[in-house]
Structure formats: C-alpha cells, structure tokens
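Peer 1: Just below sit the structures, each encoded as structure tokens.
Each value in this text was obtained by applying a stated rule to the coordinates, not by laboratory testing. Only a predicted model underlies this, so the values are computations on that prediction, with no experimental measurement involved. Cβ atoms are built from the backbone, for glycine too; each structure is taken alone.
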Structure 1
Amino acid sequence: MGAKAWFAAYYDNDPKDTLANAPQLDRDASIALAHKVLPDVNLEEAADGTLDFLNPDKKEIFVGVYGDLKIVAHDDLSGDYPSKVGGHWRNPDFGSKTYVHATHSAVDWCAFALWKDGELARALSVSPDGGIQEDVGAKLPFEVPFWDGARAIEDAFEDDAPYPLPFHPLELSEEALLATLGFQFEGHPDDWVCDPANIPIMRFKISKNAWWKFW
C-alpha cells in the first residue's frame, strides 16, 4: 500500500450518492470555501488535482465543492489526534456532518473522526508503533469486523514479532474511505461508486499577506 492523505469532507446527505453521479466541480463555491477556512492568507490558483491525491504540502490547500459535498485537504488535518483539529476545520455551517481522514502508509497509520451537528461522534488514531493513540465514541459499523478479529493479519512485524494490532490500519483506512465516500486510494475498484482520479479538485498555493505601514 502506498496511500498518504489528510482531508475533511462536509455533507448533509450520503457522499456516495453525490459522487456516484459524476458531480461537477463548483469553482466559485470552491474558491469561496477556500477563503472561509483560510481567511488571512493569499491563495493563488494552481492546476486542478483529483480526488485520488489528497496530501497537499504545508503551502497548499485543495478544495472541491460538489453540490452537497465539500472536500478540503490541508496539512493541518494530518495530526495524530483527529478530534483536536481546529474548529474552523469542522464548522457545522459547511455541513451537518464533518468527516476528517488521515493516513500515511510509511508508518501504517490511520486516523479519522466524525462530527454530527458540531458534536464529536467518533475519533480513532492507530498505528503499530504508536498503538491506539485515540479511541473516542462508539465504533462505526465498518470498524466492527476489524475489532472483532475478522480482519486479523498473519504478517510478522519487526524481528518476526506478531503484528501489534488486531488488524492492519491501512486496511481499516481503505474500508473507512469506502464506507464514507464510496472510493478508496487502493483496494477494489469494482466496489467503488466512482474513480477518484476522474473527479477534479481545485488546488491553491498559500502565501501570507504582506502588511505595509507608511509614515
């Protein structure tokens, strides 16, 4: 697996229904949303990206508005504790549900969180080195087989030791994506509602505003 991503999705209705219908990217709404989440910086439009690549660097933000569904990717969403992302990233005005997802295959790490009407419903962050760093709220339905042992792995970890978790975090990450958005970065395309490589997202370069005083 080679996935790496950090993003938030905002929605009222099921995102899978939106993405299954080849939604158009609303550029004006995407620009407006970018300025709402980052109001105090300059944003310069760059060439579009696509939803299969959602890991911008620190000086970028990706924003896509597709009717009811909004997706924003930014480095601030890459922290180990998804429940602690800043309030401007989980503004209920953007959608009654906010879903934050982060993953990094180099360290077998997966994290996600879900807010409903501004209230945290679920947050999880897990990796073999860090263990269970965050586990808040009731498990979401797609998680249950992983915790129940149905997705246990046989692979050895370091020095032939057993894998220190009852499942592989990257497999959970892909299952979370499929359950929430209907696509994966890797996995089984036959199960997807869309190919994320076919859905554009706006990209912006970030620079700080320059303030000048004259006397």
Structure 2
Amino acid sequence: MASSEVIFQKMQINLSNLGKRYNYEWIFRNLTYTFESGTSYAILGHNGSGKSTLLTVIAGHNLHSEGEINYTLGTKKVAPEEAYRQLSLTAPYLELVEEFTLLEMLDFHTRFKNLRGNISTTDLVDRMGLQRSKNKFVKDFSSGMKQRLKLGLALYSDTQLLLLDEPTTNLDQEGVAWYQEHVSLNKANRLVIVGSNIKHEYAFCDEQVRISDYHTAPRK
C-alpha cells in the first residue's frame, strides 16, 4: 500500500509582480508572494480593498492585468487553465444550482470532484448537519444553510488548494463554530487562503498578507 507521503503532493503558487486593474484603476499591483501547502494564509483588508479580486485571480476565475502566476504540484508545473482541478472556492457571490435537492446537488458536485477521505455524500450531509434537508430543494434553504452547503462542498472536496472568501457570511454563532471546527479538520497538508476582515474567520491562519500593501499610491 502506498504511504501518505507518496500520495501527498505539495502545491505551490508563485505570484510575480502581479497586478489587476479595472479600466484605469489598479486594485493591486507589484504583488510578489509564494503560497505553499501546509500553511494557511489570511488575505486581510477592508471591504472593497481587493481581497475577493485576488482570490478569484488565484482561482483562475479572473484574469490578471500584469505579472505572472505559476502553479506547481509536486515537481510538475500546472497549466493555469488546469489549476481549477486542484482547487475549491467558496464565496458569497458564488451561486448554487437551486433547482436541485441537497442530495442531487452533492451527486452533481461529486461527478467533477471526489470527496476527501472517500467519504460518501450521506457522510457529508451528516457532517454539514443537514440530515433533515437532504430531499429539500436548495432554493428553499435559508441563507445560512446555503452557506454551510457551500463550505461543506469546498472543505470536503479532494483538492490541494482551498480558497475561502468571507466564509462565515450568513452564518449564526452556531454556524461560525461549525466552520471553525471543520476547517480545522480539513486544512492539514493543504494550501488554504482566506479572504477576510473578521478575526474568527482567519484566526487559525499561519501567515497574513495585507492587500493594502499592494495598493498603488495616487499620483500627485
């Protein structure tokens, strides 16, 4: 049987002079940084500072305007268009397929990405605490239930990179505690990046990156 050391492949993301702008406004610029597996990072900044933009650029959902971004898995470079296979992203602006029931949503999701530790979709329902809603349409979920579902899909997908943008949006105190417990259970040997300005969302992170350090100074 292969050892876990053989199965585990370290992921690294290298940003080199990365910049993103909309029209003539730079959101961030001259961002050079290396993210790697086994470490959790917090991208910090006030609302509108560019945290979400950076996460979507790293995820490949948004193209950068200048600089380079390189992905490496083990010793092999990963093409930017293939990076999505290695990542999970959750964010308030991402939509779920609301015409599905919870079980249909999980079945659909697992056609594209396996679950960690070979857990079943029934196990995942239990871990999300949504047993009573397994046959309920997602459109009838509360905002907190939808957020817990988004987080469950991201945390328990078998991916090397975990991107969490404002992860406790719409969660009550019980939901926040659930998030903290399950992110702790699922961060080992992964590269985790959290975009937030709320302490309880990123308290577990090892490193902090302030997006304001990469804002360009206004011209005089």
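Peer 1: The value 15.0 for mean count of other Cβ atoms within 10 Å over residues 63-70 was derived from one model only; which of 1, 2 is it?
Peer 2: On the way: 1: 22.0; 2: 15.0.
Structure of origin is 2.
Peer 1: Which one of 1, 2 has helix-only ellipticity at 222 nm (-39500 (n - 2.57) for each DSSP H run of 4 or more, over all residues; to 500), as calculated from the coordinates, equal to -7500?
Peer 2: On the way: 1: -4000; 2: -7500.
The read-out comes from structure 2.
Peer 1: Given a value of 17.7, 64 for Rg and Dmax of the Cα atoms in Å, calculated from one of 1, 2, which structure does it belong to?
Peer 2: 2
Peer 1: Assign the value 0.95, calculated as FRET efficiency 1/(1 + (r/R0)^6) of positions 95 and 199 (r between Cβ atoms, R0 = 30 Å, to 0.05), to the correct structure from 1, 2.
Peer 2: Details: 1: 0.95; 2: 0.60.
Source structure: 1.
Peer 1: Quick check: 13.6 is what I get for mean count of other Cβ atoms within 10 Å over residues 143-150, calculated from one of 1, 2. Which structure matches?
Peer 2: 1
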